[in-house]
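Novice: Some structures are shown below for you to check.
Every number in this text was worked out from the coordinates using simple rules, so none of it is lab data. Because the structure is a prediction, the values reported are computed rather than measured. Cβ atoms are built from the backbone, for glycine too; each structure is taken alone.
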Structure P
Amino acid sequence: MGMYLNPGMDAFAEAVNSPIFIDKTPMIAFLNSLVKTKQKYMSVSRPRRFGKTTAADMICAYYGSGAETKSFFADKKLATIADWDRYINKFDVIRVVMTEMFRRNKSISDGIDRLQRIVLRDFFLQYPDIDYFDKTDLLQSMSDVYAETGRPFVIVIDEWDAVFREYPNDQDGQKLYLDFLRDWLKDKEYVALAYMTGILPIKKYGKHSALNMFDEYSMIYPMQLAQYAGFTEEEVQELCYAYGRDYDQIKTWYDGYKVTDTIPPDPEYQMQRETGASPEPKTYSLYSPLSVVKAVQTGFILNYWNNTETYEALSKYISMNFDGLRETIVMLMEGGRQAVDISGYQNDMTSFNSRDDILTMLIHLGYLSFDHGEVFIPNREVLDVFKTSTKDASWRPAFQMLANSQRLLEATWAEDAETVARMMEDAHYTAGTDSYHSEEGLSFAIQLAYYNAVNYYTLFRELGTGKGYADQVYIPRPEYADKPVLLIELKYEESAETAIDQIHKRQYPKGLEAYKGKMLLVGINYNRNSKSQEYKHHTCVIERA
C-alpha cells in the first residue's frame, strides 16, 4: 500500500469504528453499475460537513487491490445486495486530495507538477519492474502499468475544486488545471471509474466545460446519489431513538435539504413496458451530518456550522447587492421562498453577474436549499448564520423595506387604496428616483414594494390574459388558496382610473375566471409633476372582480 496508490482501508475503518456511523455502503452498488461504462465519470459536489471524504475513503477501501477487505464489508448493508462483491479489490486506486497539492505551491502549474511527482513515487515503489517510457509523466506511466498488469484504475479526487478556491483569480491556471484533468482521465482505457468530489460543480467557461465527460451529482440534481448526500430522516430518527434525543428539536435545527432521486428507466418494470412511464422519483429530506452527530453525541442542540465556516464567508457574498439581493435574503430569513435561475452560474466563487448566480452558489455551499426551482433557508442552524451575517447597520433598510412590504400587502387585501398610494410613495424613493421616471422604472418599483408577496404568491409579469397582457399578476400558492389574486395594472402620467378601465376593456380577468370572487383589480398611476400635497405622485384604485 502507498499514500496515494492503493491507500487501503484504514481511513474508512476509522469512520466505521466511530461511535456514530451511518452505513452508506449501498452507494457502492450504484457505482458498480457504472464501472467500465461510458458513465464511469462522476463529479459529486456537496457542502462542507456532508460526508464527502468518508465516501471517498469507502470507495478506496472497496476497490483497492492493496488490501483484502471483503470480510470488512461482509456485515455492511452493501452485502445484502446481489453481486455486491463484484469488483471488490479488483482495481488499483489512486486517491488524491487536491488541497494537499496546491496549498503549498506558488502556482497552479507547480501544484500539477507536485501531484505527478508524488503519485509517481508510489508507482515506482509498487511496480519497480515496469519499463517506464517517461518517469516524469504520470499519464504515460499509468498507461505503462496498465499495459503490463491489465488492471485498470479507480481514480478518486477529493476537493477537486481546491484550485478555484485557492487561486480564484488565476483563470489561465484554472484552465491549465482543467486541461490536465481532461488529459489524465478522458477516453483513457486505464480508467475504470473516476470519482471527483468537491463543494462546487465543474467549472464552466461560457457554456462549455473541459470535463464534459463527467456526470454531475450536486445538491441541485443529486440524481441516484440523493439518499447518500446527507443523513435521511429515517437514519436521524434511529439515532435519536438510540441516544434518547428529542427528534423534533433535531429536525427543526438540522433538517431542510430537499433532494430528489432521478430513477433511470427499468425495462423489467411492467408498467413502464406498457406505458413508457418511468417509476416515480423519491424525494428525500436530508440533514446536515456533522451537526446531527454533534447534537446527538453531546445532547446540545446548537449551531455547529461555525466550526467549519465563519459568518464572514456568507456575509461576503450576500453583501454583493445584485438585483435586490439584500431584500431577497431578508425575505428568505422571514421564511419565504425565491424562484431562481441556476443556468447562468459559472461554478466558481468569483464570476457573478446576477442575484441568481449568488443564490445558486449558496445552494452548493449549503446555505440554501433548492426545491422545484425555488430556494429557501433550510433550517434554524443556517438561519442563525444568516442572522449573524446581517447584523451590521447596512442591512437595516432591507429589513425595514420587507416590513413595509408586508404592510402594503395587507393594505391591498383590505382594499385600502389610500394606504397603498401612500406606501407606494415610499417605494418610489426606495427604488431610486433616477430610474423611476419611466414606465419600466414604475414597474420595478411596484415589484419591489410588493416584494413580500412572494411568500404567498407566484408573480407573472406581462401575463397574457383576456385581450392583452396584464402588467403584474400575483397568483396564490396552493397553500395560500384563501388569498385573492392580485391583478395590477400600471399607468404613467395618466390616472389610476385609466388603469382600471383598461383591465375591464381588455377583459384581463376573463383568463383568470377560476379565481372569480377571489380577485382584486389594482390600478396604480404615477404622475411625475403631480401637484398633490397628500400623496405627491401616486394614486391607486382597488376593485373586486
Structure Q
Amino acid sequence: MAGETTGVEIVDAALAGRAAPFAERLVADQVASKLASQDATLWGPEAESEASIRLSWTTLHKSSRPLIGEIEALRTELRSEGVDRVVLAGMGGSSLAPEVITGTDGVALTVLDTTDPGQVADALAGDLERTVLVVSSKSGGTVETDSHRRIFAKAFADAGIDAARRIVVVTDPGSPFAELSEKEGYRKVFLADPNVGGRYSALTAFGLVPSGLAGADIARLLDQAASVADTLAADSADNPAIKLAAAWSAAHEEGAEKVVIADTGSGIKGFADWAEQLIAESTGKQGTGLLPVAVEGPDSPGFADAKSDATPVAVGQAEGTAKISVTGSLGAQFLLWEFATAFAGRLLGINPFDQPDVEAAKKAARSLLDNPDKLKGGEEPSTVDGAVQVFGSDGVSTEGKLADILRAFFDSAPETGYIAVQAYLDRLDDASTSILRGEIAKRTGRQTTFGWGPRFLHSTGQYHKGGHQNGVFLQLTGAVEQDLDVPDRPYTLGVLQHAQALGDGQVLAEHGRPVLRLHLTDRAAGLAELVRAVQEVGE
C-alpha cells in the first residue's frame, strides 16, 4: 500500500508557524502520554465522567488480538457450509470502519446503513443461501439496524433457512441486544469493549468482525496500528497526531473551521467518510468545532479553491493546494486520527466523547412514527416544478422556478458558512446524486458537504446542531416504488425513512437552521431536473 510510512507534514509554512504554540502546549501538558495511559481528566471536570468510560480505544491494537482467531474460526466454519456472502447491518461507526477496511483490502461486504426500501430490497435479492447477516449495535435499539434484523430474519425463514444460524451479532456486554441474541439463539455473539464509543470503534469487534468474516486481513490492520502506538503516545512536537491537532486548532483560531479531506493516492478506499464522523461528531458542539468536508479528489471544488475558512488535508502525499499531508497505512491512520481528534477536543475546549445533539433527531422521528397523522399533515408542497416538489422551513423562499429557489437558498448561507446536501435516497441506485456536492460547491463558492440519510445522522448530524451555526440544509427525498414492511412494527421502511427526514428537518428548523426539502416524485427525472437547476444557479 502507498504511504506505509506514517507521518504528518504541515505543508503550508505559515500554518506550521501558527501551529507550533499549540503543539508546545500539548507537549508541555504531557497530553499524549496521559491519553495513552487513559487519563480521563484531560478534557476538564465536566467531561471526566464520560471520558472515564471511553478511552479503551487507545490500546485496541493489543486488546483486540484474541478476536483474530475467533473471527477466522467462524469464517472457516461458514465457508465450509457454503456461506460466503456477508451483509452488515450497522450505523455510524458500526458500518463506516468496516466499509473502509474491506474496500481497502478489496473484499466484498454488503453494507446496510440505510432505510431506503430499494437499497434493502437489493441486498435481500442476493443469494440468501450463501448469506450471513452481521448485526452490529451497542444496545440493539438502533431503529435502522433493528429493522434490518427483522427483515432478514423473516426473509431467511421464508426461504426455509434457519435464521438464527445465519445471524451474527456484535454488541456490548450486558446490553438488551446481548440478551435478545441469547434468547433467539443467534449463531455467534461477539461482545465488544464497552469502554469505546462508536466513532472510535474501528479496531474493536464492531470494525473487525464484519471485515474479518468478509476476508479482510485484520491481523495486519492491528499490526499497522501497533506500529505507531508508541509514537502517538510520545510527548514530542514530532508526534504526528500532535502536529495534526495543532494545525487544525491553529487554523480554526484563524477562522478555518472546515477540514477538507481529499485522497491523493493513499490506497485507502473511502477514508474521508470514516474521518468525517470521527471529527464532526467529536468536535461539533457548544457552537464550535471542525466540519470535515469529504471531496472527490485534490482537483475538486472546495479543495482546489479552498478559501480562508477551510484547511485542505491530503490523505497521502501533498498535492495541489493541500496545507497538510497525512500518510500511512490504514490501521496506523485510524489510530493517528483518533489521537489527533482527542487532542483537538482539548485545544477547542470540548468533550470529544459525547454527542449531545444526536438524540434529538431520533426522538423527532420516533414521535412522527408514533403519530402517523403527523407524517401526512403539512405535506402540500409550496411549489411543484416538474418532478420536484418544494418544501421549506420558515423564512425559506419556495416561490418561483427551481433554479431561482435554489439560488436564493444558497445565497442565504453566509460567505464563510456551508451548504449541507442530505439525500434520503438509495446510495447505490441513486449514486449519481452525489455529483451535487461538487456542482453546488463550484457554483456557489461555499463549502458543501454531502451525506446519505439517515447515515449522516450518526455522523455529521451532531455538528449540524451543535457546531458553528452557519449552515443551510438541502434535504432530498424520493418517491418509493416498492415499500418493505418491517416485521412486527407498525411502519414500513419507506415510512421510517420519511419520518427520519422530516424529524431531522424539524430539529434543524427548531435550531434556526434554514431547511429546503425537495421531494422527487420520479427519482430519475427529478434528479436530472435538479442537476440542471443547480447548473443554472451559477449562470
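Novice: Check the numbers for relative contact order in percent (Cα under 8 Å, 6 or more apart) across P, Q and tell me which is largest.
Specialist: The structure with the largest value is Q.
Novice: Of the structures labelled P, Q, which one yields 0.45 when FRET efficiency 1/(1 + (r/R0)^6) of positions 58 and 114 (r between Cβ atoms, R0 = 25 Å, to 0.05) is computed from its coordinates?
Specialist: Of the structures listed, the value fits P.
Novice: With volume of the Cα convex hull per residue in Å³ computed per structure, which member of P, Q shows the largest figure?
Specialist: P
Novice: Given structures P, Q, which gives the highest value for mean projected area of the Cα convex hull in nm², for residues 242-329 alone?
Specialist: Ranking P, Q on mean projected area of the Cα convex hull in nm², for residues 242-329 alone, first place is P.
Novice: Starting from the value -14000: which structure in P, Q was helix-only ellipticity at 222 nm (-39500 (n - 2.57) for each DSSP H run of 4 or more, over all residues; to 500) calculated from?
Specialist: Q
Novice: Out of P, Q, choose the structure whose coordinates give mean count of other Cβ atoms within 10 Å over residues 18-25 equal to 15.4 when calculated.
Specialist: Structure of origin is P.
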